[in-house]
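Asks: Below, each structure is written out as structure tokens.
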Structure I
Amino acid sequence: MSSVSRKQLILEIPGKVKLSCDLKRHLSPRTVGTIMRSLPLEGNSHTLGQSIVYFETSVDSGIERARSEFKKGDVAFLPSTGSICFFVGNVNSSKTMTPIGKINGDIDELKNVKPGDVLRLYEETT
């Protein structure tokens, strides 16, 4: 179900959970394009409070369409660390981030992520 403007990806915590998420090109075309060319991505999970799960990547892209308010289920890119952030709660962040997509699955599954769990983001191949 991918299109030019929306790419369906899998966020996986190996051995635990697989969630479907969409990267939406219209939110931040340059950043989403850079991330798509970098797939698959993988990194150790980190948490920021109770509301953000993220992992650092080697993706290098500046801020685009900066926002600091995010809703549960949003996916954003934090340029300062190259991190992809998944919001498990509503957040008004002190840092501005680039909005890049949405999680379609049960976002509450991410509340069980432990620091150091591996997060993988990749395109589903059939």
Structure II
Amino acid sequence: MTKDDPLAKKDHITAADLAGRNVLNSQQTETMHYFDSWFGNYKDQINIIGTYNLSFNGTLLVKNHAALSLTLDKLADVSDESNLTFRPIYPKMTESITVIWKHSTNLSAVAELFLNRLQASIAED
């Protein structure tokens, strides 16, 4: 959401908070009906206006105040320079993510940097 959205003042977001709001969801989670149980009785009141394949693409609509976006934490740029902010949902939902690569493959410098930073960020959590 944008930093000036009323929901940005909250510590977390509930399904009731999304009632009557335009929301974007990732195509994968929408196809799998991932949030249906979390939406609960509010499912018909939450206006899913579209889906995205890349979180960045969804943030473009959010920056223009067209919708809120359901996304994993740390996927959107919520730095001080950005006009976006992230709030976790409640009750909390988690999803494990697996990164797979062929272990015997020589990685490019960029791939090696990505892997090192990924491992460091996991170690921080």
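Asks: Using FRET efficiency 1/(1 + (r/R0)^6) of positions 18 and 66 (r between Cβ atoms, R0 = 30 Å, to 0.05) for the comparison, can you identify which of I, II gives the largest number?
Replies: II
Asks: Let me ask something else about it. Computing distance in nm of label points 7 Å out along Cα→Cβ at positions 82 and 114 gives 1.8 for which of I, II?
Replies: II
Asks: Could you tell me which structure in I, II was used to calculate distance in nm of label points 7 Å out along Cα→Cβ at positions 26 and 42 as 3.4?
Replies: I
Asks: Given 29, 17, 14 as the derived value for semi-axes √(5λ) of the Cα gyration tensor in Å, which of the supplied structures I, II does it correspond to?
Replies: Computing semi-axes √(5λ) of the Cα gyration tensor in Å on every structure in I, II gives 29, 17, 14 only for II.
Asks: Next question. Taking helix-only ellipticity at 222 nm (-39500 (n - 2.57) for each DSSP H run of 4 or more, over all residues; to 500) from the coordinates of each of I, II, which one would give -2500?
Replies: I
Coordinate-derived values only; no laboratory data. Model, not experiment: these values are computed from the prediction. Cβ atoms are built from the backbone, for glycine too; each structure is taken alone.
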